1. Can you say which of 1, 2 returns 2.3 when distance in nm of label points 7 Å out along Cα→Cβ at positions 30 and 190 is computed?
2. Using the calculated result 51, 39, 27 for Cα extents along the principal axes in Å, pick out the matching structure from 1, 2.
3. Who wins on mean count of other Cβ atoms within 10 Å over residues 14-21 among 1, 2, i.e. which is largest?
4. 1, 2: which one has mean count of other Cβ atoms within 10 Å over residues 38-45, as calculated, at 15.0?
5. Which structure, out of 1, 2, was helix-only ellipticity at 222 nm (-39500 (n - 2.57) for each DSSP H run of 4 or more, over all residues; to 500) calculated from, if the result is -12000?
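Derivation of every value follows stated rules applied to the coordinates shown; laboratory data play no part. Every value quoted in this text rests on a predicted model; they were computed, and no experiment measured them. Cβ atoms are built from the backbone, for glycine too; each structure is taken alone.
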Structure 1
Amino acid sequence: MDAYVATPKGSGPFPAIMVFQEAFGVNRHIRNIADRIANEGYLAIAPELFHRTAPAGFVAGYDEYPEIMAHLQALTTEQLIDDVQATYDWLSAQGSVQKGKIGCIGFCMGGRVSFIANSAFPLSASVSFYGGGMHSIAGRAATLHAPQLLFWGGKDQHIKPEFVREVIDALKMEGKDYINVEISYADHGFFCDERPAYHPQAGKEAWGMVKEFFKNKLE
């Protein structure tokens, strides 16, 4: 499994963040996020989660849905846990990574992966942006290790309000620590500056929260 790694300046050890892709691959947007995270002082790694069915370096345009569907549909929760395990183990073996200070962030498909990762591994922080299908794994809330920060777009037609409620109700029922943010004027994909739905203000506001969240939980 190939991965994009962004390393901060200095000798470390650094806290680390796993960056989980959208369904369009570890593209320029995801690599840019990893670079931004590294600029904040964290070692960032974005694994290529379609490595079983797609060639290394696979990316698709945001309008190329047929290109991604076979890869997306072939990926199981068990496979994702294996991929997160490999990524987590790689980070844990690096002398430049601060022990016990690993978090994650994910977008769309990756938002769901962040939730899965938090449920399966002893993370310190987890962030999910407009995670598609999260309601279908809401039961995993019972085993979350770290506080969960969630972002949703109020104008999102892909993720129904009742699906969001399922996730939040599960977190409440299990007594887990979470922050739930719905930006009423944002759509699905609002954080990505390469998508038509990009909302600069919402993206800037969300990023400010992400930085504070990681600072509080990982430093």
Structure 2
Amino acid sequence: MDVETFVVPPLDNNVYLVYDRDTKEAALIDSSLGAAKVLPRIADRHLVLKYVVNTHGHADHVADNAPIAKELGAKIGIHEADAYRLEKVSREPRDYLPQLPPPSKADVVLKEASVVKVGSVELRVLHTPGHTEGSVCFHVPGTGYLFTGDTLLRGTFGTTSGAGASPAFLFRSLQRLWGLPPETKVFPGHGPPTTLADETWIPNLRYAAPH
């Protein structure tokens, strides 16, 4: 399994190209505005992009879903609870986007324990709501890699102030991730990679339910 990282607009998003070197099958984790960087690389590597999978449905993570999927014939995957966002983002202007992204739709509706397979690589879906109701992480147990979107960033976590967000659910999701092996390598939606062992703040995180 090989992983290449692209830092792209609109918000210094991390886009991850995951592929099997032998079969040349690949998956893209989040698209952001990454088509200009990602498409030439896929061509240079002679890869077959099977899937564009989203960690969640916010506009900065899904903006180039449609052009990349259309260009390469890939299937788009997102958790069932965030699938509605793929069309919604095409109707809601964002000041960080130069224009409205084209709508996309889920060809593959992901759920807890779904598996996205490219060659011998298996991306296993962990439903980790909180940042959005359908946020997921993609775990590759054999390598110890974990792609976390905005659920877990180095030293912090994604905001819980948006529609569909929940501090309580995010708290539970972070506790769940902490239960994975400490050597797990974390590849977040923004910022540098980390390991669970370095995120020692997670077990000390406290959530007080409102009264």
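1. Values: 1: 2.3; 2: 0.9.
For distance in nm of label points 7 Å out along Cα→Cβ at positions 30 and 190, the value 2.3 is produced by structure 1.
2. On the way: 1: 44, 40, 35; 2: 51, 39, 27.
For Cα extents along the principal axes in Å, the value 51, 39, 27 is produced by structure 2.
3. On the way: 1: 27.9; 2: 21.5.
If we compare mean count of other Cβ atoms within 10 Å over residues 14-21 over 1, 2, the biggest value is for 1.
4. Working: 1: 21.1; 2: 15.0.
Checking each candidate, the match is 2.
5. Working: 1: -12000; 2: -5000.
Label of the originating structure: 1.
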